[in-house]
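Heads up, there are several structures right after this.
Where a number appears in this text, it was derived from the coordinates with a stated rule and is not lab data. Bear in mind that the values here come from a model prediction, so they are computed numbers and not experimental data. Cβ atoms are built from the backbone, for glycine too; each structure is taken alone.
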Structure I
Amino acid sequence: MAKVIIVGARRRRQGIGEFLAAAFSVAGAEVTAVVGTTSETAGLAQANLLARHGIKCAAYSSLATALEKESPDIVVICTPFESHLEQLKLVLAAGAHCLCEKPLIWGMGSRNISETTQIIDGFIHNKRHLSLVTQWPYTLASFYEIYPGLKNQPVSDFEMTLSPIRPGPDMILDAAPHIISMLQALVGHGTIQNVQSSFTDNEKRLTLGFNYDQTADTNTAVKFITTVCEDIPRPASYSINGHGLSREIELPDYKIWFTGNNKRVPANDPLNLLAADFLEKISNSSPLDRQALIASITALDMLYKSVFMKKETGN
């Protein structure tokens, strides 16, 4: 049974650590510890996992100590991106696999891509897996259940709407990795071209349009809309070639449904599918997708600069 440490398991704002802890537990792994910024926050996360999910684990305020004491197979990083580089280096040195919140590394300016590449290559050298927490591609099975005729068809246009909780630059960092992961899943590795963007409603709504080019002769027209929403559950939807799918969540049990084409189908939690797939890749010694990870940070860098350089220059 794989041993897992969750770094950042306390849901202070939109933290996903608690749900990933539950997902790995459901998938058959053993969550042995949580790591918080202080002993108090770690203890709160520990108590919450026991009360809500029946997960009994240790609590630490230091990732280095947790790695030494627990010797985990997997570390799940769910902290703000500012902490990722230091934490990834610790996980790399400990020889564990890692599932990390997006973006993998940010805040290094022109070094975002080079630092990311170095970390990726370190995991490859250690023969350890590294992936991002991008769960939306695991919803495609539900989409094709609703629209079976679209499976394996070329994707000429793709539109996605998400609802991050923070306005301004954080909207890109929170949400854009999801649409990038969907394009990689649907079309393959590609590059972003011809970005058009507009902010409205005091930077609470951002509309992006761009082309996602896979080859010189093949491209997908993309529209991405993010609107700040603090209420849970937050709206989310996407469409492929004009055929739409919307997510519905029933609280408090967090039952997920997808609707479209006059159908409403129950769905497995994509986080559960993500955790199970991560465990399977480790079990099968599957190599990490170096190209996808580097392409993801490159595309995020492109979108971020296109939006905020335009905003700063007024062009």
Structure II
Amino acid sequence: MPVAPESGSSAPPVPLWISAGWLLLDMALVTTMQAIVKAEGETYPAVQLVFLRSLIGFISVAPLVRRHRRKLTDLSNIRGHLARVAFNSAALTLNFAAFAALPLALVTAIGFTRPLVLLVMAAIMLGESVSRIRYVFTALGFLGVIVMVQPDAIPWNMGLVAAFGSVLFGSLAVIQTRRLAGEDTVVLMLFYTVGLTLLTFIPAAIVWVPIPWSEAPNIILVGVLAQLGQYCWLQAYQKQEARLLAPIGYLSILFSGFAGWLFFGEIPSLSLCVGAVIVVLTTMLAAPAERWQKNRSRA
């Protein structure tokens, strides 16, 4: 799940329905990609799928890599960039593994907890100030997670470990991105694409499963859909405030739930639906509640 850029972009806003359309198209493309990953994940290791996805992305940005090659080889904080790519590699590999093992809607719902995890990490690792009410909403959000996964009814398996591991490493990647504040955005994007390809190459080669020509189109489509989805996501957020688009982003669980039912016969449980609603509401209402508390204290 990409992290929304900060509000206040210098680009003039466009009508909300246009940006919402781009975001919904992104969800449709990414959900289709996730469905393919789930189907192919029964045959091919997650890290192999991640490598092939990143390789296709690398091919698509190769002209930009050549144009900015001097910037890429003259980085002031190479360790920071490598750490960011490593965290992202782990997050994406675990995410692909989770999609192969769990219902699509459950993995998507667990992914909604990233802002909650990120809030705690930012306070501990970056020293960011977090109000008490934010912590209260974070605790309520994790109660929603408990409702979703039903610890007393659903046995813990590697799929759940992978899903929560993806949230953990994805949050660490965001923390590392914040530590690289001020770096050129194009360089961040290119280093991520190149680094992800190189970093997953050896692990993918170790566990490589030969791909017959009949399966090649599906594998290629994973990378193509990921790149197209990223383009649509950027189009949505470049000229619209993140606060207006964030609630629309939670509709992705409807896309995942529909795809899971259509392609795999997955029917979201009542507990999953209730838990997802709790997580979404606590994430969306935390900021307004914090502003209300500040206004009340000033009065």
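Match the computed value 0.20 of FRET efficiency 1/(1 + (r/R0)^6) of positions 222 and 278 (r between Cβ atoms, R0 = 25 Å, to 0.05) to one of the structures I, II, and report its label.
Label of the originating structure: II.
Which of I, II yields 0.20 for FRET efficiency 1/(1 + (r/R0)^6) of positions 78 and 198 (r between Cβ atoms, R0 = 25 Å, to 0.05), as computed?
Answer for the origin of the read-out: I.
Suppose you compute relative contact order in percent (Cα under 8 Å, 6 or more apart) for every structure in I, II: which one lands on 43?
That value comes from structure II.
Out of I, II, choose the structure whose coordinates give FRET efficiency 1/(1 + (r/R0)^6) of positions 134 and 182 (r between Cβ atoms, R0 = 25 Å, to 0.05) equal to 1.00 when calculated.
Going label by label, the one that fits is I.
Which structure, out of I, II, was distance in nm of label points 7 Å out along Cα→Cβ at positions 86 and 206 calculated from, if the result is 2.6?
Only one of I, II returns 2.6 for distance in nm of label points 7 Å out along Cα→Cβ at positions 86 and 206, namely I.
I have 3, 16, 25, 25, 19, 9, 3, 1, 0 for P(r) over Cα pairs in 5 Å bins from 0, in percent, for residues 30-109 alone, calculated from one of the structures I, II. Which structure is it?
Considering all the candidates, the number was obtained from I.
Suppose distance in nm of label points 7 Å out along Cα→Cβ at positions 54 and 118 works out to 2.0; of I, II, which structure was it derived from?
Attributed to the structure labelled II.
Can you spot which of I, II the value -12500 was calculated from, given it is helix-only ellipticity at 222 nm (-39500 (n - 2.57) for each DSSP H run of 4 or more, over all residues; to 500)?
Among I, II, the structure yielding -12500 for helix-only ellipticity at 222 nm (-39500 (n - 2.57) for each DSSP H run of 4 or more, over all residues; to 500) is I.
Ranked by distance in nm of label points 7 Å out along Cα→Cβ at positions 70 and 166, which of I, II sits at the highest value?
II
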